Structure P
Amino acid sequence: MTMTRDWLLSERPASRRQARIGQIYRTWLAFRGNGLALFGACIVLALVVVAILAPWLAPHDPLIGDLNHTRLLPPLTEGYWLGTDEQGRDILSRLLHGARITLAVVALVAVIATPVGLLVGTTAGYFGGWVDTVLMRITDIVLAFPKLILALAFVAALGPGIENAIIAISITAWPPYARLARAETLTIRNSDFIAATKLQGASSARIIWKHVVPLCLSSVIVRVTLDMAGIILTAAGLGFLGLGAQPPQPEWGAMIAGGRNFLVDYWWVATMPGLAIFTVSLGFNLLGDGLRDVLDPRGRK
């Protein structure tokens, strides 16, 4: 064990593979020392596990209830741990299946918006001039609108539905990543290694993809992780307004909308999905803070 640790922490790695693995191990050690970040990572990991195992973990059908016998039962009643909603459906089962929708929204928005932001930001920062001006003015126009309002406009144009909600959120999510990538690119585009790469005959596209993007990636990953809470809230807001996932899909925002008429007498119908949104958003925020401390090179000692 000691030999393995010494190999990982060696100041003079014998190969690129050893250096890469050692850097990952050092990053893990730094991350492990942040208790709140570990707590956030556990919440996010729990979301992933719950989303994968929802069909086996859910004790009841999330879409079908019994209006005559199980309508609006309080928590811890007759095997319904979190109670039932106005249609007699088990809230716990709906939350477990709703985790799949939440995870899908988060993952797809990250997959769509992050590459777009990186491409726009690194291109603008590397070339400068009129390319920078045009791309950044487009970015400024998108940033000028509140995310939820802009997402509402796009969903209204595309039509309600979870797929259109993901597209709308992605369209509003990329500008901050472009801004961050551009700022990082401006600091490295005149570096000696970039000049050396140019002298070797590398094209601009190769320089951006092979050298600029990897250096911007850590900062963008941190920003994406921190933005996950906002993405979840935006998706829940669209669902609350009836523009996201459509009934009877167990989307958390739509569940809150369904329970708002019963908030005084049957508080659990809206409170349980609200707590789920709060917990997952907190987990992503804590994880993002921890990743920022670990991955931000300006914060390293």
Structure Q
Amino acid sequence: MPDAVEVVGLRKDYGTVQAVRGVSFTVEQGEIFALLGPNGAGKSTTLEILEGFRDRDAGRVGVLGMDPGERAAGRELRERIGLVLQDIAVEPYLTVRETVARNAGYYRWPRDVDEVLGLVGLTELRRRKVRTLSGGQKRRLDLALGMIGNPNLLFLDEPTTGFDPNARRSAWQLVRNLRDAGTTILLTTHYMEEAQELADRVAVIADGRIVSEGAPSALGGRDNARARVRFALPRDCVLGELPFAATYAEGLVTVETEEPTETLHHLTGWALRRAAVLDRLTVDRPSLEDVYLRLTGHDVPEHGMRRSVR
């Protein structure tokens, strides 16, 4: 099947500012694709071009086989996409159900209003005025408005902002269910856990360019990165006594290794011989957030003393 979204050499300038510099990526039909990037990286401009709200200066863009920059495709494109933007203006004195029902009337083949309210957890609030909703409840309403047209492609811009942890996980499951039912989803988020949990593929944009793309587990070579063994330095021990190279920062010793099993074997043997306790012992690889910060040039500085011993 053709890709749901195809972007080739996309460019957008604002005067002398190059907001988007030759961006290229594709979104396959039926997948969840996350576009990640810091504020000002070109992410919002790229989405606005895909949604048909902003013209491009150069490049080729296809959304469900249509060019969002062509007016002739406007009506059909809007029938087939759904939008959950960061800020959606709705009539505050309508009820929740009235708001969703009114938007359903804009589409030829909308989903059932009460079904959608149930999916986003607003059934019990269907008679409440929009102005009385909390921030998280309004975000659920935004989700309902994005879904009501039964779109082939759903744009989710920071969809769970303001959600508590339980509501966020419920929203994640809803997004997965939509994907499993055949809806393609293009997601932006600042929650790296959200991208890790939801996305089939991720692209990171920085300074107007795509700097890395792939599965969350492999982004930026994450799957091949060295493992990190961490533990609190035992009392009455010094770094120089460890049987391998290590660094120390914020109360934790860190050992980077390509053979974590062998390293743990040597470490625990050393601790047993000294009758030492390895508190806070963990083994992991760089997280998606670690990779994201490195790719976007926002590495978090180390605090406190840091030493390397061989």
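A value of 22.6 was derived for mean count of other Cβ atoms within 10 Å over residues 137-144; which structure in P, Q was it taken from? Only one of P, Q returns 22.6 for mean count of other Cβ atoms within 10 Å over residues 137-144, namely Q. One of P, Q was used to compute helix-only ellipticity at 222 nm (-39500 (n - 2.57) for each DSSP H run of 4 or more, over all residues; to 500), and the result was -8500. Which label is that? Label of the source structure: Q.
Looking at relative contact order in percent (Cα under 8 Å, 6 or more apart), point out which structure of P, Q has the largest value.
Biggest value here belongs to P.
Suppose you compute mean count of other Cβ atoms within 10 Å over residues 145-152 for every structure in P, Q: which one lands on 17.1? Label of the source structure: P. For the set P, Q, ranking by FRET efficiency 1/(1 + (r/R0)^6) of positions 209 and 257 (r between Cβ atoms, R0 = 41 Å, to 0.05) places Q highest. For mean count of other Cβ atoms within 10 Å over residues 17-24, find whichever of P, Q sits highest and give me its label. Sorting by mean count of other Cβ atoms within 10 Å over residues 17-24 in descending order puts Q first.
Bear in mind that the values in this text are calculations on the coordinates, not laboratory data. These numbers were taken from a predicted model, which means no experiment stands behind them. Cβ atoms are built from the backbone, for glycine too; each structure is taken alone.
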